[in-house]
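Have a look at these structures, which come just after this line.
Values in this text are rule-based calculations from the coordinates and carry no lab data. Because the structure is a prediction, the values reported are computed rather than measured. Cβ atoms are built from the backbone, for glycine too; each structure is taken alone.
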Structure 1
Amino acid sequence: MPVTGTYTIVLDPEYANTLSFDLLLSEAISATMTVGGSSLPITIPRAGQRARVSFDGTAGQRLSIGLTSSTLSGGSLTVLKPDGSTLSGPSTIGTSPAGIDLPVLPTTGTYVIQIDPSSNYTGGLTLTLSEEVTGTIVPGGSAVTVSISRAGQRARLTFTGTSGQRLSLKTTGVTIGQAAVSILRPDSSTQAAMTAYYDTVGFLEPTTLGSSGTYALLIDPNATNTGDITVTLYDVPANPTGSVTINGPAFTVSLPVPGQNGDVSFSGTSGEGITIRGANNTIGCLSLTLFEAGGNSSGIYICTTTFTMGWTLGSTGTHVIRADPDTWHTGSVDVSVTDP
């Protein structure tokens, strides 16, 4: 209200319509909360009523809001900047737990979380306001364990990346129900992403960085899930290559870093029958694919120490055998080609 005084509500039915109804006039529920502080229960008991929760924010902060224990059948949540303009939202809310990630705060000042139930819904919910868990990780370095303990909270691990660098990612020890795990470029766009699941080892195949700068590994639990996750970021070297001759000695494909593949080339003639042989396999399970010079390909999936794959070449030229370990597996295998 701009001034103190007596205000008037005017009801003007359309055309010659008549009507009667109950009119309920309410002041907005007001409260304050602190970033990283205790969760705040909010109750909205009157039809048409809203709630406004203020908090002090600092320019550059990355915040998230967790919504739990909601009995509101529907509504919206909007976050307002200190000048009253919209920072985020309106976001649809209901009885399901939810996490709302805010844009980076542009200025320092007092922000407002505005909760506006749909229709004449009443009820309550609990708000948790959190700053991101932060840390660093080194490609090719030690694994990092992250603990996310607050509803709606995210975690961000930064690292320095170089243009042309290849990275793969492994997640272990996951006690979060589900979480999106993303590699973000220096401009905050997504380089690559995967989903981590409770009590499951996950792996992101190598991705090649397009520029040098500060990258981030963002861990964003689904809804209001909390828990721990261990992440390992691998610096993946170039894939090893080698060559063999038919009936010649084997080439050892050594793949010590998760995400590496190995290529073995050989010359062959159309119509020639060959056998690809593998020995001393310490990788475990892997896909073995033959790429012919003419464009055809064929492959097998094997998990044995020794194996063979018979094939009749459909083209003449240089052919390539690719060993691709299953997910994060590493090790070595001796590859040779015989006739047959």
Structure 2
Amino acid sequence: MQVFEVIKNIFFKIGDFLRRILPNPDDNSSLKNFKNFIYIFIGFIVFTAFIAIVVFMMTVASLDETVIPNFVGQDFRDAIVILQNKKLFTRFHFEYTGSEEQRDKIYKQDPESLKKVRVGRVVELWVSKGAAIDKVGNYIGKKIEDVEMIIRETFRSGNHYLLEIKKPINYVSNRTPKGTIIAQYPLKDAPLSDRTVYLELTVSKGMELREVTLGNYTGRDYLSVIQELTSQNIGFVFTIKNKSGSEGPGIVVSQSIQPGKKVGPDTVLALEMVKAPPAGANEVFGLYSTTIPDYGSVVQVKVEIQVEDRRVTILDQVRYGGKLSIPYRADKGASIILTLAGEEKAPERVKTY
């Protein structure tokens, strides 16, 4: 009962206080006017404060908002700078899109462009990783340092590389500029898997000029000339003419480059000789002619004459590509076999010149 009496007294005092401060019919006119003025003044102060708070909140809200630019088509590195200036956070998604032209470009964004967002918002950007890498490219003709950079930037998958250059790299003398890749294995379009594929490269170290001084081959037997040119790895082509005057059969009568001149290893010397007669009725004198492909570097060239199971080598030298013509004597029915870089070509029947 005492608790209820206390509460009752509190409410009674509050009511008595409100009756005294609020206008009531018992107030005289002066007190009533004074109370009205006070309440109008307080109401004005409250209203002004309310308006000020509303304006402040609207201003703060506008300062905390920014407009999302259109990032589609831009490099993702440029987008990072723009978003940092706008006090926005970034979440990137890197995916293959099938187009190398789109590599490192943004192709999708969330939120969309021109949308207002609060400062501190996370903006998601989808970035192209280019075409999906599932096979070996063609690196022949490219610089070794460029290919190393391509592999570092393109073939990384998680914590390993899908493709790596096998070391040591094979460097060879070649007419292409130094550092140019002239051969690769696996070849172009070889498939890649989750396991690392090691790329074997042959790289040019430029031309190593090894000049040779030409001798005087005129007036000499063609067999001795062939032997000397073979030992010096100088390419040659023979042409044959019929005997004239005192010219001896099988003798070289002219050469395209003067004696005493220094020539490089890619030189092809043209020689003219007098036709040599066969040694017997079952023998032919002929001229074997072919064109050696340009491998870009020297290649082992071997020419053999085969009679049944027996072979006789008439040329074995290292030389560059180009025309080759070599005279020979062989039994009728024999075959000529050309071997390039260890690859044996189809045999050809000997022919009388």
**Report entry** distance in nm of label points 7 Å out along Cα→Cβ at positions 30 and 278 from the coordinates reads 7.0; which among 1, 2
**Finding:** 1
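Which structure, out of 1, 2, was mean projected area of the Cα convex hull in nm² derived from, given a value of 40.2? The partial results should precede the final answer.
Working: 1: 25.9; 2: 40.2.
The structure behind it is 2.
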Query raised in the report: Where does the value 0 come from, among 1, 2, when helix-only ellipticity at 222 nm (-39500 (n - 2.57) for each DSSP H run of 4 or more, over all residues; to 500) is the thing being computed?
Result: 1
Query - For mean count of other Cβ atoms within 10 Å over residues 70-77 computed as 17.6, the structure of 1, 2 it came from - result: 1
Query raised in the report: relative contact order in percent (Cα under 8 Å, 6 or more apart) was computed and gave 14; which structure, 1, 2, did it come from?
Result: 1
